[in-house]
Structure 1
């Protein structure tokens, strides 16, 4: 077997999905025995068979991927418990294998995957999806690019026909539950070693976190980075709609019309919301001039 053939063979075998109980599969997709495949290029030793030696690499490859995703979704792990969370992550990675040079991107599609696979969350499905969306927004906000915000003079010169960009790291979420309190409770109460998937560490969590109860409540949230830390900021409905509209490319006047279209606020209340929204966004440096293509890149830290 030539070196290139050996490398391809090894890569295919190491990346073959694990069984539901995190063992190496005994049969390949074409029905060939994996033991015979392993024996064709791996020598046994006095302790391990060819199959067992290959299984070490196969399992460690998958445990590393599972661990990478688990570390980004500790609250989802705590909410679902390992019996639901680990099969969810394994199924997700099977369907969405790593295609990037960085494991940072591996969990990007987990919220959408969970949305379309309610069987992994049961009666807590909607809550679990909100948690997954917020935890991925945290990852995205942490290392997405920061652009130079508008200066005070530029902010004062904003006109009704102006078009503004928002910071690339700013994430706007409309949620069905106040999961920001849940995520913060888990971050505060769980040592890092206890929120990584037990599938990856092979250690069972010794204590189960007591999570705050969650009742449905519409929440509009801004997830943003400020001085190298990520923060969650609740917004009013109209402020959320305003920022979302500006982000979509609407002019200031168009965004204002969109934000207050169905609002039950008088003119004075609307003016107060506008003043407060623009003041907070400007203070936090959320507004930028219409951006260039580079804005979508990640900041490699």
Structure 2
């Protein structure tokens, strides 16, 4: 199996030394027993498969490794919860170093591969499709995922937003927080304000009914800022999801069921962090 993976220039980060070093720590070979194929190399070929939208048979023709070996390798990582664990370690390590953080939360719907009901999928009335949802908290400056949850496709955005906030350490230097009207809720805003002291929150208010007192609207928006520049930053997560699907191929995998979708979400987020880790600005 060749060590250098042939790819387009924009995907050259796959062969970067820092990527190999990170994966070597996460994919340690057993000290005793049969070591088998190089796990770091196997995972890098899985990254290649994701980026190039190719099949396991294509990997077999390029590497000489039977396609079933790649399938079993991926399934073993899923069973060990390896994808989620590595994403958590990488994202937590980055978030603890970021100062300050402008957090953006949103969700994105992904249709099921079969375009029908699958295990863990739900019918989304707004999209009029069956599928899953990825709820994500990202940093504005680096455009990196910090926390994420994959759920069936009809779950409430604001409820999962609360889970994302509660699951994020209070020690993170989150100074600003923004989201769209789907996250307009007094309890959600209070949760954010109590979780990160001194934070500026920019979540637009929904249109209220004409017979409701104006004072209610004033009280509801009391803990929020009207800074238009901060509100504009919310659109960065739309571009983030677009790139996640267009470049990293989320939703393009030929896999079914919620368990596989969760692994795919973790996989693409790991790839985003690995790519970011190779940028020249970080230094060698």
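None of the figures in this text is laboratory data; all of them are computed from the coordinates on show. The structure presented is a predicted model; accordingly, all values stated were derived computationally and were not measured. Cβ atoms are built from the backbone, for glycine too; each structure is taken alone.
Summary table below
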quantity	calculated
Mean count of other Cβ atoms within 10 Å over residues 142-149 - highest-scoring structure of 1, 2	2
At a computed -1.43 (log10 I(q)/I(0) by the Debye sum over Cα atoms at q = 0.19 Å⁻¹, for residues 94-245 alone), which of 1, 2	1
Identity of the structure behind 81, 45, 32 (criterion: Cα extents along the principal axes in Å, calculated), options 1, 2	1
Origin of the value 5.9, where distance in nm of label points 7 Å out along Cα→Cβ at positions 70 and 222 was derived from one of 1, 2	2
Comparison of 1, 2 by distance in nm of label points 7 Å out along Cα→Cβ at positions 38 and 174 - largest value held by	1
